Structure 1
Amino acid sequence: MAQKKSWQQFEKRAAKRHRGKHVGGPGKPDYTRGRTHGEVKQRTTPLTKPEVIEECRKGRTEIVCPAGFTEAAWQYVKRYRKGKVKLIHGK
């Protein structure tokens, strides 16, 4: 049986995959790459619009969620944060 990865390991792997430095900690982005601040959400349900808005207000420019995002979240970023916030869906 495969061992489930902890959220810390998941964040570190995502930071490495996106060529960023893992930071983590309360109130800090999960990884940084120059001026890019990324947030990693390991969950089984898609990220909703209010959750995306909250991360945008914290200054995150990339949001990674393997479960994806709701249609409302995609529309919010497309309409109000186009070119400023990147939503990354997948592994």
Structure 2
Amino acid sequence: MLIEHTINGAIATIPSYFEEIKKNKEILKISEPQEFVFGLIIGLALGIGSAAFTAIKQEMPTPEEQEKIRDLVYSKIPQIREEIFK
């Protein structure tokens, strides 16, 4: 649920990510903003998913648990791509 909430929150802020990239294009030098934002959201979801799991269980997720987190995040890829590349 935390991962889904994180993804939904990140999706809601997509316009601000693009605005930030546009305002700081000279500093950031991002050639493909949509792909950058896509990677940002995926990385955010994976990182928060693992951190939440670690906080709840008080231990690092096993490879199998990491795979479950990844699968959950990856299941949201079509939704994320739709919002970014519309």
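Taken together, the values in this text are just the output of simple stated rules run on the coordinates, not laboratory data. Bear in mind that the values here come from a model prediction, so they are computed numbers and not experimental data. Cβ atoms are built from the backbone, for glycine too; each structure is taken alone.
Structure notes:
- Origin of the derived value -9500 (helix-only ellipticity at 222 nm (-39500 (n - 2.57) for each DSSP H run of 4 or more, over all residues; to 500); candidates 1, 2): 1
- For 40 (relative contact order in percent (Cα under 8 Å, 6 or more apart), calculated) the corresponding structure among 1, 2: 2
- Among 1, 2, structure where distance in nm of label points 7 Å out along Cα→Cβ at positions 43 and 75 as derived comes to 2.0: 1
- Largest in FRET efficiency 1/(1 + (r/R0)^6) of positions 19 and 67 (r between Cβ atoms, R0 = 30 Å, to 0.05) among the labelled structures 1, 2 is structure 1.
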